[in-house]
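Listed below are the structures to be examined.
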Structure P
Amino acid sequence: MKIKSVKNLLIGGPSTGKSTVIEALSDLGYFCFPEVSREVTLEARQLGIEHLFLNEPLRFSEMLLKGRIKQFEEAETLDTHHVFMDRGIPDVTAYMDHFQEDYPKEFQKANKAYVYDNVFLFPIWNDIYTQDNERFEDLNLAESLQDSLVKTYRDLGYPLIEVPKARIHERMDFILNSIKPK
């Protein structure tokens, strides 16, 4: 009998440690989906577009949404107890709303059609915040994006489980202890 995978989502503003924890969970043997936006950004750069989100936010968001839906649907086919995902479908509308960009109704429909089981919120953490070639946000923007993410997920009815600011293994232990059957 096939196992229905529990979809565990890691959300938070830029540079909050989500990808680092995803990599560590993957190293432990958990099935993990990486952040899609870096892949989309690199693909755009190969086409000569330096900052796709800044130049064409709707196109960027459509590509993100497509990638995240693909990950969600793939997670549905896996025969494993837990799947971890770096950012989710509602992140797309949270960012678009934050930047006051218009988007098709299909974006909101996707938020309601694809539902995650657990949502872990990584708080803004000044001590680990860094910018790089794919991350254009400064710390102030990261904080306001965090607020938009929290609002979007709460408006969709998700209870958010805040991950403590701690070492990677402590954060992983917190998440793994949170998903243990009670």
Structure Q
Amino acid sequence: MKVTETNLKGCFIIEPQVFVDKRGYFFESFHKEKFQQLTNIEVDFLQDNEAFSNRGVVRGLHFQKGQHAQAKLIRVVKGKVLDIVIDLRSGSKTFGKHFSIILSGENKKQLFVPRGFAHGYAVLEDNTLFSYKCDNYYNKESEGGVIYNDKDLQIDWMLEENEIQLSEKDIKLTNFKTIFERFKI
């Protein structure tokens, strides 16, 4: 397993060792002891989630605040997404900055997102299967979100505006500055 820290402290790209032969492939998608040794982060995942989407779907940018904040280990089983995280930690040197990475069934890269981040993704291929582990349970009262097209964040979602499909909930999200002031993240 190769682990590389991104420009956002505590946020890591995980590249598993993939064993390929004529039958197919095998890899460990998570190994707690190896993860802790390589990141110096102790995490206990409590829940696995999965989403299926087609090209153009944008989910996020979501977060859980306070005691319900979540760390996530994200991967794509099939298809391709542009995965995006925003540092919401007010004391961080990279507060308000974002990081993006292509995750796909082909490259098998994963992204570890620590607590204190907003997370979202754009689906770049039809029939995409997205999977992630969380270290805390979802709590509706603690959820928040940042609108995907916030002009201050200037995120390139790698989709044309007319391709983007949002949920009713995500259409109503507001900008980063408003969220930060309202939730005192």
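Computed from the coordinates by the stated procedures, all read-outs in this text should not be read as laboratory data. Note that the structure is a prediction, hence the values are computed from the model and not measured. Cβ atoms are built from the backbone, for glycine too; each structure is taken alone.
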Top of P, Q by distance in nm of label points 7 Å out along Cα→Cβ at positions 14 and 142, largest first: Q
Structure responsible for -2500, with helix-only ellipticity at 222 nm (-39500 (n - 2.57) for each DSSP H run of 4 or more, over all residues; to 500) calculated and labels P, Q on offer: Q
Mean count of other Cβ atoms within 10 Å over residues 6-13 derived as 23.8 - corresponding label from P, Q: P
Which of P, Q leads on relative contact order in percent (Cα under 8 Å, 6 or more apart), largest value: P
